[in-house]
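Take a look at the structures below.
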Structure 1
Amino acid sequence: MVGPRKMHLVAYLKTGPTASYASAWRHPAAPLHDIWDPKRYEHLAQTLEAARFDAGFFADGMGVPDIYKDSFADYLGRGGQLSLLDPMTVLPIMARVTTRLGLGTTLSTTFNKPYQLARSLGSIDLLSGGRAAWNVVTSANDYEARNCGMEEMPPKEARYDRADEVLEACFALWDCWDDDAMVLDRTSGVFADASKVRYANYVGRHVSTRGPMSIPRSPQGRPVIMQAGSSPRGREFAARWAEMIFCSHATKADAVSFRDDMMQRLRACGRAGEDCAVLPSLSVVIGETETIAREKAAFLDTLIDPELVLASSSALLGVDLSTLESAEAAEVAAGSQGVQGSRDRMSQVAKAQGISFAQAVRKPRGLLAGTPAMIADYMEDWFKGGACDGFVLPPTVFPSTYEEFGRMVVPELQRRGLFRTEYAGRTLRENLRDPG
């Protein structure tokens, strides 16, 4: 029986030294020697599981951003959010040293075919015992399209139309096998009951696949679906498919409005609110005292490279911000590129702080600096105030953010009855439905 409502926590990860906070790789506590060492990812997974996180997922893209000043020099040279490894090679390493932590990656429906997606994700789901998650993206920038044989990104509506079909096809492929199709009976010589395996026979306007898959069903049936679209079409897609929604809002009021809208859209799709967790991003700096926390945050500020901040914002918005000053001009220039959620967040920051859009895109991610109790107060206020169902936490400094959060903030949340003390289920979907 599911108990009282509790928060969900998901870690935002990169296979590189910088996540969402610009220049964090320069911090002396951020290791650089082990980026290609499997032990780095084993330690990460064990740290998150010890803190009882629902999951960690890797943000990923298909290339190196070259939008700012029409070059990748600033983004790459100054250390932006880079995938220095394919996350799909890292997830089995993390699965091997954990038993409950959900493990997710980002894969694009624009560039990948359903059978390839269903096969790879189904394999991770089986290897992890039913703990895989798929952060579904339609991709957002022309540099990614050109790496995948396209001249430019298709219009957003077309990308989401294809994404709907890709999800339909993947679900059909994951449903090719019944749960008990594998027999493995040496005496009778029956390896699998073929009557419990069927063709997918999916045919859409954009994709098709015959099946059946060679991958049996996992303990949770199929990977958990995660999504982050904030445009009207993206929200429509999320309402149909998502079990976790990653979002990024500058204020509590914006977050409440977004979650209210998503709950209405879920009900319109015949789904219940508890079928999908809305998880805004939260970047924290933790100190034993408020003074210590503020000093740590101030030190981080000294590391920030302003050119990297602007190059990163350019990549998110899909437009060279070195030549643009307004949100309207940026949106027009971006065309089919850019992430709507990031554009919304930057506009929200400008409005909330009384600054221009040009100033907002030059600011690094906002940090919540405080004691464990102060951070728990903030999280509790958003959670109980209808702004979220939990949070996605990027590492401000990797991996110490997660180590400190698990050691200091998680016990405070548990003391307040807001977060699990133990996992209730074995699969990721079970733990999402019953947060303990």
Structure 2
Amino acid sequence: MKVNDPKVGATNTNAPHVIKDKVLTGCSGAEFGVRCFIAAYNLKDGSLAWKAYSTGPDAEVLIGADFNSANPQYNALSVYKDVNGGNKQGGSFEALKAGEIKIGEKELGTRTWLKPQAVKDGWQHGGGSVWGWWPYDARTNLVYYGTGNPSVWNPDVRPGDNKWSMTIFARDLDTGVAKWGYQMTPHDEWDYDGINEVILFDKGGKTYAWHHDRNGFAYTFDAHTGSLVAAEKVHPFVNWATGVDMKTGVPQKDGKYSTHQDYNAKGICPAALGTKDQQPAAYSPKTGLIYTPLNHVCMTYEPVESKYVAGQPWVGATLTMFAGPDGVMGGFGAYDPMTNKKVWYNKEKFSAWGGALTTASNLVFFGTLDRWFKAVDAQSGKELWKFQVGSGVIGNAFTYGHAGKQHVGVLSGIGGWAGVAMNLGMTNDTDALGAAGGYKELTKYNAAPGGGALTVFSL
């Protein structure tokens, strides 16, 4: 069964999710100008149950009649007004106040793409990849996921909020109809993909949804309604926005860090790989805290003109990356998800790219790009143990029991955005969309190409 067409650059890079009588899969290809989606197939015969696009008409995005009924401000035609021309060099965007926003609007997946772009109206090749991890709440029958960046990376050729890229959606599993959706980075100018995992947790008789976005903010929502509970920077170095308006949910952009065609914007934090990419965070019901790996990386970003050709990469930007103001490229931290305030934060030389694991004994495990597998105290962050594995870690820590013993392990083998340049021998600072320059020191800590190994320990 064909889900995506590789001839236009569309691929499946997610792990399929089997939930009830459905198997869910997505679509990658925003950097090829693909219009992406999430789709559900019936397990019994493989037939398509529903498909929900990230951009386009409400009928194709599967927007329900009561969509965002608790938060009509999320259904805004525009959340910014242009300053100094908006989408041109020297222009920027000022967030509208609650009373200025035109709320409760329909057909936003087409009406927020305000200029024909390369082919047709923009949204037909609008990106919004879906390649992450999708939790399910059986009590409400809702499945949660995030959509990726709008195509192309040059924001000047796609004025408007570009909905529903960069959005957290909650959908009914049986029908695919969206109950709520919240756009984290309207009119993205930096490739802050919104696909990072959503973590569901219960507190005080309510279910909450937590999300650490690439844009540098951690968000907590009422999982049933989408109402925003908390939105905070995970680290003060995040500078593209000063904060999030809790009434409207709109990030307050700082015009100094807007990006424009043929202009090299400098010192943008975080870099396009975000304060966290695909490496998952973890929640501990024991401590009530979230533990998250962090990238501490900034960038220069220059959008350029780029013509759409089906099946060819369509990025439209040149990047360099470098360590953030802490002088390191990573960290690992604990946060209170009800406020998203930091409880503790440990620096790491490189991005902490291994997924987190919490245990009932108040340990937290994670891996690093310079080959360490670590255990820290969940309450204080104090490092308790570490072991050097064979290669940088981008895999996730895991645990299991066997014959009365508990084991913990990790897959090592450097790759992904951080390791691709090293593995392919790229040396120019702008190679691999800036990763080659940002992570060139990794060659001192890893062999190339990065080897793969499974390391398991008994407790």
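Every read-out reported here was derived from the displayed coordinates using simple, explicitly stated rules and does not represent laboratory data. Since the model is a prediction, treat every value here as computed from it, not as a measurement. Cβ atoms are built from the backbone, for glycine too; each structure is taken alone.
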Given structures 1, 2, which gives the highest value for relative contact order in percent (Cα under 8 Å, 6 or more apart)?
1
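Mean count of other Cβ atoms within 10 Å over residues 291-298 computed as 15.6: which structure among 1, 2?
Values: 1: 15.6; 2: 26.8.
Computing mean count of other Cβ atoms within 10 Å over residues 291-298 on every structure in 1, 2 gives 15.6 only for 1.
Can you say which of 1, 2 returns -12000 when helix-only ellipticity at 222 nm (-39500 (n - 2.57) for each DSSP H run of 4 or more, over all residues; to 500) is computed?
Numbers: 1: -12000; 2: -1000.
Structure 1 accounts for this read-out.
Taking semi-axes √(5λ) of the Cα gyration tensor in Å, for residues 243-410 alone from the coordinates of each of 1, 2, which one would give 26, 25, 13? Display every interim value, and only then the final one.
On the way: 1: 26, 25, 13; 2: 34, 20, 15.
Among 1, 2, the structure yielding 26, 25, 13 for semi-axes √(5λ) of the Cα gyration tensor in Å, for residues 243-410 alone is 1.
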Compare distance in nm of label points 7 Å out along Cα→Cβ at positions 259 and 299 across structures 1, 2 and report the one with the greatest value.
1
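Of the structures 1, 2, report the one carrying the highest value of percent of Cα pairs over 19 Å apart, for residues 163-234 alone. Display every interim value, and only then the final one.
On the way: 1: 47; 2: 33.
Answer by largest value of percent of Cα pairs over 19 Å apart, for residues 163-234 alone: 1.
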Mean projected area of the Cα convex hull in nm², for residues 75-314 alone computed as 17.6: which structure among 1, 2?
1
